[in-house]
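**Student:** In structure tokens below, several structures.
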Structure 1
Amino acid sequence: MSTIVFLAVLAAALLHATWNAIVKNGVDKRTSMGAVVLGHVPFAALALPFVPWPAPESLPYLMTGILLHVGYQLFLMQSYRKGDLTQVYPIARGSAPLIVALFSVLVLGVRLEPMELLAIAIIGAGIISLSLVRRADGQRNANAAVLALVTGMFIASYSLVDGLGARLAGTSLGFYSWLAIGNGAVMLAFLGITSPRTLSLIPTKGKAVFVIGGGASFAAYALVTWAFTQAPIALVTALRETSIVFALLIGVFFLKERLDLGKVLSTMTTLLGAAVLRYSKQ
């Protein structure tokens, strides 16, 4: 993985942790999530005049990706209703690179070097170990952990679909811009049917999340989609999930969540995995 791709994915990780913290910190998780997803649309619309149309063979991946992103967002929203950012985020993001790596090697026939596989394993182990953390009241939160794991399965699925689709599309930004617009349209319809009140709150209470969260989320995944076309999807997915480090810092210092030795050790393990990945193969 080149230095520019490495740094781009790290920037995406910071942006991703930021918008997740915004959603978690919102009083109404549905309004916050809806604002972030709908906030993608203006940025995607601005990008479209400057990018080519995705190649036709990428359209099945585009349609599938839209549905997977919606599933991910709905499960993530429910997870944040049940658990802390510093528990939900690591499990959801940590399980994804392990699933992607396994599928890439066994099904897609992607060849990864032993050190690259070791780096993925270290990152995944460091992140998933946070599933052992307890809630503020000292009790384990099994419901949040299960929901976060399902969320991770959606993340792994859309990462593979989007990565393959962006490569076929011939334009990573064009592919993702249309995906973001489609995702926004489905979310708009979903909220309109299930929670019209949420839609009415987004222009008022959700305005800041719409602009800041939507912008951060769009920029983060635009970088990741580009990286999918430059490096193996499994490596990009693993490195992206170092966003746990940023999420931990945000959760502790801004959301006032509890910091303990287990979280510190898990974070250090994740950073070790990122270092191994960076220097495993130039």
Structure 2
Amino acid sequence: MKAAAFAYARATSVVNALELLAAHGDRAKVLSGGQSLMPTMNLRLISPDIVVDIGGLRELRGIAVKGDVLVIGALTRHADLLNSPEVAAHAPLLRDAVTHVAHPAIRNRGTIGGSLAHADPASELPACIVALDATIVVRGSGGERRIAATEFFKGIYETALSSQELLVAVEIPVAAEGSTFFFQEYARRHGDYAIVGLAAHAVVRDGMFADLRLGFFAVGDRPLLASAARTLVDVAITSAALAEAAVTLASELDPQEDQQASSAMRRHLAKVLLVRCVATLLSRPELATGVAR
């Protein structure tokens, strides 16, 4: 199939892009990398009257450390995240996750801002942003506002971004001393959408979690920051404690059933990932023995 007829406007600046969005409202869609938008339009799942292309706005590209914050421009491509020394040093979770995003051709075009604004619940980067306690910076005609990642994702393909706002950057606290990360997903083939995945950030001190953030994806209508993590902070981790956390996690999940997996299978795999994550982050492989059933 091909997209329905639409008008096209190439924004010359962020201000110009916002003017176009203000003029067309819900009838406009923003084009950055196009790796999600164009297939959706070609399938006629959406039919905007106008596409506003922001792909040439250099002001929205780049990665920089500013004080204790890693700032990533919205048009920074997946491939740039993979190769960035700043990301490797301060948010290696993103680097690890990007290797699972589709294939090189997609990663060379897709952008972090596009991925977050698209808000696919099976996507890797939204879960990473939640696990990293990031802030999403958006700009509209009234100025900028900052939205906590945990408040940005509202449902399947739904965010706190209004039709007249533009996602311009992501701000991530630089990794604290003792930080460690975990990323793993189950997919039928590498590069496919995940059946279940987990992006985690922890601070480990004296063999215990001083902080633990677990961002699950493909287990509901948005990335889930699991409350089960709280039961594992500042306590000695035993098999019993881990089993209790797995029960708590299962009660939080709301996985859908589809052609890839049943909801029961997704719940099971999420618990497996929880156990594997904790065992890996604490360097205690014995905890993974007798994985949750």
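**Student:** Using the calculated result 1.00 for FRET efficiency 1/(1 + (r/R0)^6) of positions 156 and 236 (r between Cβ atoms, R0 = 35 Å, to 0.05), pick out the matching structure from 1, 2.
**Tutor:** 1
**Student:** Compute Kirkwood radius over Cα pairs in Å for each of 1, 2 and report the one that scores greatest.
**Tutor:** Going through 1, 2 one by one, Kirkwood radius over Cα pairs in Å is largest in 2.
**Student:** From 1, 2, which structure was mean count of other Cβ atoms within 10 Å over residues 220-227 = 24.4 calculated on?
**Tutor:** 1
**Student:** Work out the source of 41 here, i.e. which of 1, 2 gives that when relative contact order in percent (Cα under 8 Å, 6 or more apart) is computed. The partial results should precede the final answer.
**Tutor:** On the way: 1: 41; 2: 14.
The structure behind it is 1.
**Student:** With FRET efficiency 1/(1 + (r/R0)^6) of positions 44 and 228 (r between Cβ atoms, R0 = 25 Å, to 0.05) as the yardstick, tell me which of 1, 2 scores highest.
**Tutor:** 1
**Student:** Which structure, out of 1, 2, was Cα extents along the principal axes in Å, for residues 76-147 alone derived from, given a value of 44, 21, 14? Can you show the working numbers first?
**Tutor:** Details: 1: 44, 21, 14; 2: 37, 25, 20.
Matching structure: 1.
**Student:** Right, something else. Quick one: mean count of other Cβ atoms within 10 Å over residues 212-219 came out at 21.8 when computed from one of 1, 2, so which one is it?
**Tutor:** Matching structure: 1.
**Student:** Work out which structure the value 15.8 belongs to, where mean count of other Cβ atoms within 10 Å over residues 36-43 was derived from one of 1, 2.
**Tutor:** Derived from 2, not from the others.
**Student:** A value of -25500 was computed for helix-only ellipticity at 222 nm (-39500 (n - 2.57) for each DSSP H run of 4 or more, over all residues; to 500); which of 1, 2 is the source structure?
**Tutor:** Corresponding structure: 1.
All of the numbers you see were taken from the coordinates with simple rules; none came from a lab. Quick caveat, the model's predicted, so the values are computed rather than measured. Cβ atoms are built from the backbone, for glycine too; each structure is taken alone.
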